[in-house]
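Just so it is clear, none of the values below were taken in a lab; they were calculated from the coordinates. In this text the structure is predicted, and so the values were computed from the model without any measurement.
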Structure P
């Protein structure tokens, strides 16, 4: 394949007034809808006391914040992992687009703080709130949870999540700095340093993300556990991060940026989106089939409300967005290179994986504590789904606007691609060969 003359030049992204309006507009609209949703959320559920209904309103609010905070945080954490994996692999093709996932990773401190805020409020203001095991007296009276007291203790819990996220944020900051230094200094020193920190991030993230996913999401349903849960959560964050990278590359190219990025790069990102949509499906099905086949009471309880109860629609919507649509609409080569199809599929995948996190969090987080009995050995009463309302759409818009604002600002801090990277010419000449 013949290539035109490659011109490596500095490209600075400029945030337009329209882009700022979009970001701030989403945040303002989202905040208004969330406020309206909170004050108009009055679930009518027979048999609940006034105190339980008030508790449910608080749980619904903080569950929505947790869903969006956790979802956007794991996207930003997986974005820098995308850079780290390719850095360690000495991959050249991604160099032309690496500044985009680097910019996405600047959101990590905000996302980490949002998740930490929810846990603090839940534990000390809502007296356990979204996490049933954190309610006063539960660990001492629940036979199943007694076995987990060494791990599910509040001090150890906060030490873990603060330590893990601090390390991730620090390493991501170092990788970004070494990358940006290449523009002014060049040479191999920054490349070698970025390589070392990338290797450290991969190793540390692989172990600590397991516990982070257990702590933040799996422990919401503390009687339940899955050995595949970490990989399943990783797949959700990973494919969502790649999808946003893909969409941003399409957008920037449409505005005349990224002059060295071609359809070959776009095609490879599309292949990642497709491949890891299938990988997510493999993890999702593996977790479901193992639990269904074993039929252990403590495990199947997780799927009872999600598969047969009021969350049944979200369960099947998950499969539709995250597997059926990518498999049948995004397998073809031309679809991965087509901007219109890319925007459509990107939106479907992101909506699908938001729904995936919603389904992981909401049923368990909004359940109410009851006395342990033979009929209810878990001491948890599930609450029927109240559907998506103003609060759900509001928080999605609020966090989307915040994420967009942070990423846009980060893109202005450096060249849109590293002009003095050792592999920049090789990246510019990237050809998938088909």
Structure Q
């Protein structure tokens, strides 16, 4: 998922160890280098791959292939040599499966959609697919959830979450990527009681379905949880105090639930007061600390989660002037490296910058202005930053100064490049307007 704003461009018990292992370990191990879901295998846009060259050919990275896309903003995902992307063509939403190295189309799955965007943005998918073992899941902009066989696109089950849970269209439609935890597919829904959508979205009431857990193989509902509305972030699985916890930065704040039963562990309110605002950047979790960031009002806050599940504020931007906030992340999830946070701050293109701050204090270390809005990926002790105009930067994480190693204007990419970069088996996949390009970032030896 990616995001933006209406008036601008915007778009993760000792006695129960065995049970936890069965519940949360995947049936089959991922292939090294797979990027099977939003923000990669660890859910934080950090790649485990090694061998990033810092000397690039004068002509730039070698293009392996490119293809035309439909309408939408979702990044691709890659698993076991297959690439999956989700777009809209005409009145159909389409999941396409390609050979990841060649781009050859292997199969496609389509279903009809009538979604129309309130603000005139493209009416295609925002949420990327999720691959789990031999199944793939998609969450459409209108709220349709489909489970398909990853080998051929055969339908296994589906659910119309709008018809079932009655959520109201939240500015730009559905954008959250579901989360697989054990045998559960946890879907952010944010339903409401039946009735017309209030003119002021701040008056919409929740109905206890912020998150819905389905049996991932049958579609049976296992639990519903949370009095919150949907946002433009995606749920992630974290380990807090030796316990698995699902974190979801919902429309009104951070929701933490137990993934087995759906019990709410805590809720921390954090959102802008204005109606036309969204939470869109995922939380950053380091030990028992969680950073939340948004760009329409209060900015960022760092929480420490105590043993009793009560969040304690370590530092906050809430009382600062707009221009003095430590970080105001729009849709780019910041990346934590060695005690420092690197991220893109700013709601508008003209004001957006890259910056580094001390994670535990919020003190800004440096600001690189006028970069445009960027998405980030960390790999092999470097940062890749893709701005919305198709410029790719290679940065050395350095809390003392902005250290740019390479700058590359990527051919074939046009504004808006709002999807975060994807790296799998040495290949970098980048999405711009109506086109995706596969670049050989780390040549095979």
Structure R
């Protein structure tokens, strides 16, 4: 049912300077986030999200007097991903990021909560995941070498942190007020070194072998052990207690050498997790490797663009997150070199001119901020913006406009946000 919201606003309203630029549809469609602004200042919205986005649009610019504006997102999934494992970001930083996302009508915050360098979510059934796995020996500036990651809490100087379940529930509530869904990722079976330090019996190493030996390339849960499936399901049980029913849950499933764990063993394990989450009313997601390996029933986050045709031809719903255009930890320009993490330049213009494949299977778009070399909130926001402004246009489905026109709006937006960015914790 459409809802009517009457807002008392000045005579001149919004549009030309807005990011994302409105679509100016002939009428308001029946999709979440749709809204209509009448010349008199009245807002009609399909749902609460639409009313929220209308209010954001109203404060972002001006539109010609007497013109009606009907607008709605093209894609339901408009996301940013933050890797909080390799470097930890406090809840306050994520809240500031969500404030900005809401202004840009971005509505998914994907948190990469687990990886080799740190486990970041409290799991009460497995307390060592955070008492040990959330901490590592503090390194000097500039270090990012796997061999230097000594996970554990016994070192004189420690780096790390984690979100308690109370913290995460507060973040979920904060996000919901801004019509943002937080997407937790428990990345298994690979990228599991921090978990293996906490529970070495889950590794594929012979008993008595120092767990340090699985640090590089062998940081894999031994999915052939029944205890590993029980462990992972126990973790997911608590994740599902924290997040509301229907929430997406990302299960990873990427970058495991088949010489260590066979494709068949990986597929059986990941299929069990997908089925486990789906049976309890949550939406499973994996990286594209799991789909290529034959796992069924999940949404696919596509980071390897060369596999797009294969995955969509198999009928998987897809979230576009290609490393070619949407890896925001990659350098933005020549000014970012030397860039310790490598990667090709992904400029704001590349993001702005990205053309998505045409398919009803595409759920939306997401940019990823991997944090090997993003250590501070200031670096996080520097790498995210202004590229996230271009992402917002593409994900909303804004009508074509020149890059120069977009830059004028982006420059004005960045100027308004400069003070906020300077005050990051």
- Identify the structure, out of P, Q, R, from whose coordinates Cα extents along the principal axes in Å, for residues 45-252 alone was calculated to give 67, 37, 27. P
- Note on the structure: The value -500 for helix-only ellipticity at 222 nm (-39500 (n - 2.57) for each DSSP H run of 4 or more, over all residues; to 500), derived from one of P, Q, R, belongs to structure Q
